[in-house]
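The structures considered in this document are given below.
What follows draws every value from the coordinates through simple rules; no lab data is involved. On a predicted model such as this, the values are computed, not experimentally measured, just so you know. Cβ atoms are built from the backbone, for glycine too; each structure is taken alone.
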Structure P
Amino acid sequence: MGNSGSIKRALARRFLSLTTGEAASVLVFAALYLHFQQRAGTPFGPGVLYPFLLLEFLLLQGSAYWLNRWLRLQAGSSANARNIRQTYRGLRLLNAALLLVVPVVIWFDQVQLAWSVGLGVFALVEFINYFYWRLSYPVPEFLRRLARWDFPSSVLARELNQRR
């Protein structure tokens, strides 16, 4: 079990790191949202609130996914993998539909347009990063990959494409 045990421990650390990183992002972005809203002196309208909540929803999905991967690894079983795939396939469709609404919401509330567009693009990037292609790399590597359009499928996308 020597080598496979060390691989399992490394995967477990990676999954926990991704779980806590995504969960921490939810909290940090919520704190930043509140901070900037307070500095603005007026509540952000739906044009900012909607893409922000969508981004938070996506980050929570990511955290839950990595936690589930960690739990499956700890159990040494993929017993609920099929249910997870079905759930995340449904979430992929829901998220796509929710993303289509972002431009409509922004169109009707253009007060803080830069914030609205920025959060909407961030939510779109997170959606793509989770459900299609891995986009999270250090900047130099990201730019090299972008120039070649060489992004591998995300872990979740590969799992969603499994048939069993």
Structure Q
Amino acid sequence: MTEMQVTGPAEQLFNEQLRYRLDNWIAKYPVNQTQSALIPCMHLIQDANGGWLSDDLLKALAVYLDLPFISVMEVATFYTMFELSPVGQHKISVCTNISCQLCGSEAIVEHLQQRLGVTLGETTADGKFTLKEVECLGACCGAPMLLLDKQYHEFLTPEKVDELLEGIK
């Protein structure tokens, strides 16, 4: 892959272990098709960086994959699974699309906002939770639902939400 030419925090994160994991993903795709590995590589970097992607990290990834920075930014800004600013230790993504909305996602959002003391898009003062609205998580049959970190939770009620939150404490 392209030799790293990035300095600062991005250079520190792009250590040998992370480059090895990135290269494993890149190797799964045809030669000269590094863009195919962009999403899994972004996941790896986001996980290694506390759940978010800085501009420096995205620039470093663009260099590493030999892609234009704008191509990396297009993906980072399109998908709700990528964060471009710091997030809490746990990310709660609540689906508010039509199926979830018809099944009560508004009440779930209101309950979470009240319980956590934040509104959508905010992080709790202790840095533990970020509450996020997402358009669709593809689990309409289990509406209303949310994604807590990387785990789906379906058929939500305020009581189930409370159980989830208590399980984290």
Structure R
Amino acid sequence: MKAVCPGSFDPVTMGHLDIFRRAADHFDEVIVLVTGNPNKHSGLFTIEERMELIRKATADVPSITVDWWGGLLVDYTNANNVNALVKGLRTALDYEYELPMAQMNRRLSGIDTLFLLTDNKYGYISSSLSKEVAKYGGDVRGMLPDVVVEAVQAKYRELEE
């Protein structure tokens, strides 16, 4: 069985990695799907950079692959014989946001969305909050994989020049 973990992942966090790895315990293949338009740069990292950081951070899990998509998620799942979507939930706010999308995806293609609760130690972490902390010189070790910490710090140094 094949699952997709979709998201912008700008950047990938320890919470994301926890969900990817736990999904890999339940599926033969987990595709981490970076969503967005590769021709429209938005965010700190390009889609290609995000994909490379995820590949490095998940290199020890052979059943995890990385791809990108710029259209309707259900079109990707249909074209790639995906059995389920997997999303992580940190809070009830995440559930409120994710529920209508899960219901729409089910209506459009019949695909189910499985929700995994985020491990308590990662519940406060978000990509946007991590970027803000790093932008102002705060320590994001433990919130982001080491390879991502280095990339975020380098990106902000580059932007300051």
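Looking across P, Q, R, the calculation of distance in nm of label points 7 Å out along Cα→Cβ at positions 31 and 135 that yields 3.8 traces back to Q. Across the set P, Q, R, distance in nm of label points 7 Å out along Cα→Cβ at positions 63 and 95 reaches its highest value in structure Q.
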